[in-house]
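Values in this text are rule-based calculations from the coordinates and carry no lab data. Computed from a prediction, not measured in an experiment: that's the story for all the values here. Cβ atoms are built from the backbone, for glycine too; each structure is taken alone.
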Structure P
Amino acid sequence: MRRKLIAGNWKMHGLADRLAEAEKLSEAYPDPACEVVLCPPATLISRMWEVLLGGGIRVGAQDCHPAEAGAHTGDISAAMLADAGASHVIVGHSERRADHHETDALIAAKLHAAHGAGLVAILCLGETGAERDAGAARDVVTRQLEAALPAGARAKDTVIAYEPVWAIGSGRTPTPAQIAEVHGTLRAALQRLVPDQADGMRLLYGGSVKPANAAEILAITDVDGALVGGASLDAVDFSAIIAAAEALS
């Protein structure tokens, strides 16, 4: 049975005082039944690691550079993230794809770098509203997966997060049937791409996940957890999502 994973993406939110929310979570879930990861801005990774040290919640990052080191002003390598205390890193988020024009090839290189640094990569995939309306959602996520997933990807170092672009931050979510259809497509693609790892590799859903809909989403076949945006900034809201995952663990 795949262990549920609840990952919180703080995006570009959070100064030092926000660490109090992480501390509340750590106190409430010293040993959660599901896996829990918080991905704050890079400025807070090391301090969050100190706050969570010894507890059951891990720290992740939101992006990494594909190179191990070099003349890349303002960028952060996967090795640096690991050195700061991160155990996971998000790659290929739709906001990075859109705002920074990240290509599938660049995302593949970042995923490779994450693995090289010993980080668990959370690979984000998802279609736009126009692609969904055109009936191309399954084709889009399959293409993105094929382009980014290395042949050596393992269940222990790779997580796939389906985040329909049109649902992120919008308050809209696909129907359970739509989520199940895409997750089933991704599972079938994994069976073809990494057959010995496909059954163990976790598939997360992301896009307006909140306490009110978490239980329903997490109960869908082939949904092994959630990548949570805004609701992860608040300890009370995020705790409710963790509790929903624990109930199914």
Structure Q
Amino acid sequence: MTTTISPLIAGNWKMNGTRASLDELTALAGMLTTGEAPRALVVICPPATILAAVARQGASAGIQAGGQDCHPAASGAHTGDLAAGMLADAGAQYVIVGHSERRANHAETDDLVRLKAEAAIGAGLKPIICVGETEAQRDSGQAETIVAGQLAGSIPDAASQHEVIVAYEPVWAIGTGRTPTNDDIAKMHASIRHKLVERFGDKGATVRILYGGSLKPQNAREILQVENVNGGLVGGASLLAKDFYTIISAV
């Protein structure tokens, strides 16, 4: 982990969670306030239906809230979509854009992801911009090229003046039985850092790069020590307070 960058651990609840899930948030808040003070910023991105409740309930424990997606427009005839300003109004401070599931299931392009990130910045949110290569792309030796292209197309120029976060997801490891090695992670994060510095100079050296590949209590400490890993984007393990706290404590 790059020690000059304060780490961030974000939990992506995906399409999971109802008001009953707030009991886990209460438990997590208790752990964060009674145990050793966390050395990482903690963010939870719940379904939009409980976003306001998470923002309100987590505040006393320093837990920040984020959305899982936003529309690039500020308002309009977009049934079922949420504008970045709406998320901010509900208490969000972050929003995930370009998650691999959105790219795959909704055919989101780098251009669209960039527009969403711009909308997030315009609404005062910090976008967590996701990038990552598929199994076929990795096996063909294109991994770094693909991710470099996603970075170039998905990160707006406004990142030179505003805070953005990059999350690397090794899509090729999802459901394939393959697991990235620490060397795999280090190599990709170093490549991402190089591209950020190349484009944004000193500002690129301070951008958080999160690892988003099945971060769990069992592997968190080891992965979070890898150079240029500045935290994690956590999926399933963030749904359970005990597991998520263990990951947070691994920083």
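Numbers below:
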{"item": "Comparison of P, Q by distance in nm of label points 7 Å out along Cα→Cβ at positions 75 and 123 - largest value held by", "result": "P"}
{"item": "Computed 2.4 for distance in nm of label points 7 Å out along Cα→Cβ at positions 67 and 131 - originating structure among P, Q", "result": "Q"}
{"item": "FRET efficiency 1/(1 + (r/R0)^6) of positions 35 and 187 (r between Cβ atoms, R0 = 41 Å, to 0.05) from the coordinates reads 1.00; which among P, Q", "result": "P"}
